[in-house]
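Q: Heads up, there are several structures right after this.
Values quoted throughout were computed directly from the atomic coordinates according to the rules given, and no laboratory measurement underlies them. What you see is a predicted model; the values in this text were computed from it and never measured. Cβ atoms are built from the backbone, for glycine too; each structure is taken alone.
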Structure 1
Amino acid sequence: MGDILNPDSVSFEKNKHQPGLQIMNMFTIGLLCFFAGFVYSSFPEWVLHRYVMHRVFNFFGFKFRYPFNSHAMIHHQIFKADQSYELKNHYPRDQQSHQETIPMAWWNGPVLIAIMSLPFLAMIFIDVPWFMVISIILGIACYYCAYEYIHWCMHKPKGRWFERTWIYKWIKDHHRRHHAHMNRNNFNVVLPLADLCFGTLLLE
């Protein structure tokens, strides 16, 4: 891969006269980097969900309570593993206020994406091509957007076409089990790879 992208390499000299091939190589590598960023995001999601959103984060005596209060103390107290898991089963007068506890605050997205991207932003300083870093960060951003949208659909179903697919039903049940065992299992919402690797995957 380095030979393809290094301007001093023989491979680059061969490819620079074939711009179509060079663009194809960059597109393929960028796509792989995007996929890598998406899969990688399962792990910081797991860490943040388990150690920041389900317990008071203590940083050398400084206690950061906001994620724990908004998620564990509010969201999980409203949406449990019973019928209250879906918003439509809540009292009509409560649905608007309860709906507001499903997504994170608007500013959480940019902050979390930035934190998750830090290791890859550092790669720019070791001459990793910019398009690879951007592709990875786009994969991370896509994962966060998927998290928010899927989580929203889980608690506010509307008969969307994908809600009838087996993979969505499986991941929705996976998250419902998290609401039943919130401090122990199923911390991933989108891709439960980290749950599998860290032994917190509960299948039934």
Structure 2
Amino acid sequence: MANTVITIARQYGASGRFTGELLSKLTGMPFYDRELITMTASKSGFGEDVVAHHDEKAQSSLLYTLAVGSVDYGTPMPLSYQMPMSDKLYIMQCNIIRDLAKEPCIIVGRCADHVLHDHPNLVRVFLKADLKVRAERVAKRHDISVSEAQDMCIKTDRRRASYYTHYTGQKWGRQELYDLIIDTTVIDAPGATAVIKAYVDALG
């Protein structure tokens, strides 16, 4: 499929980044995950630490009320309104994602599936796995206890879900929002990569 763009939403510890990296090597498509932080920092003029602090974190804002429909898009903003930093960075990141999607690429997280919802050749993937397995992976990666890793998984997923709802008005992980939902509990990143590649190839 020409000009294919693959977005990967993921539970923490479900091997989203690793899957994206393997898929990039297999297909030759550029891969963007934390790289988006660097790109957003460069475009905004803010430091990477500032952008990273707001990365995939929701804050109360006008964009949220617009996303969930509690404010009409035609309603003028008060003159005193100051857009929160998180909204400014989100808008910049959305523009970067749209620019990247002019060419085939793989994008992890950052509401990319929603940002690119009207892209004609979009493949939306969601990776999940059992909490116990995810916690074991995270514990090994960060050299922490499984209990600490489990808590990290739960909190990160809660933050990602809040961020997604905040800017899209949709429920993160809802089946209808994705073309492929892959459980990496057993197959892990190599298996998920093979499934995604086979799906894209089947599209022609």
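Q: Taking 12.3 as the value of mean projected area of the Cα convex hull in nm² derived from one of the structures shown (1, 2), identify that structure.
A: Going label by label, the one that fits is 2.
Q: Ranked on FRET efficiency 1/(1 + (r/R0)^6) of positions 85 and 125 (r between Cβ atoms, R0 = 35 Å, to 0.05), which label among 1, 2 comes first with the largest value?
A: Evaluating FRET efficiency 1/(1 + (r/R0)^6) of positions 85 and 125 (r between Cβ atoms, R0 = 35 Å, to 0.05) on every structure, the highest lands on 2.
Q: A further question on this structure: Just checking, which of 1, 2 has the largest value of relative contact order in percent (Cα under 8 Å, 6 or more apart)?
A: 2
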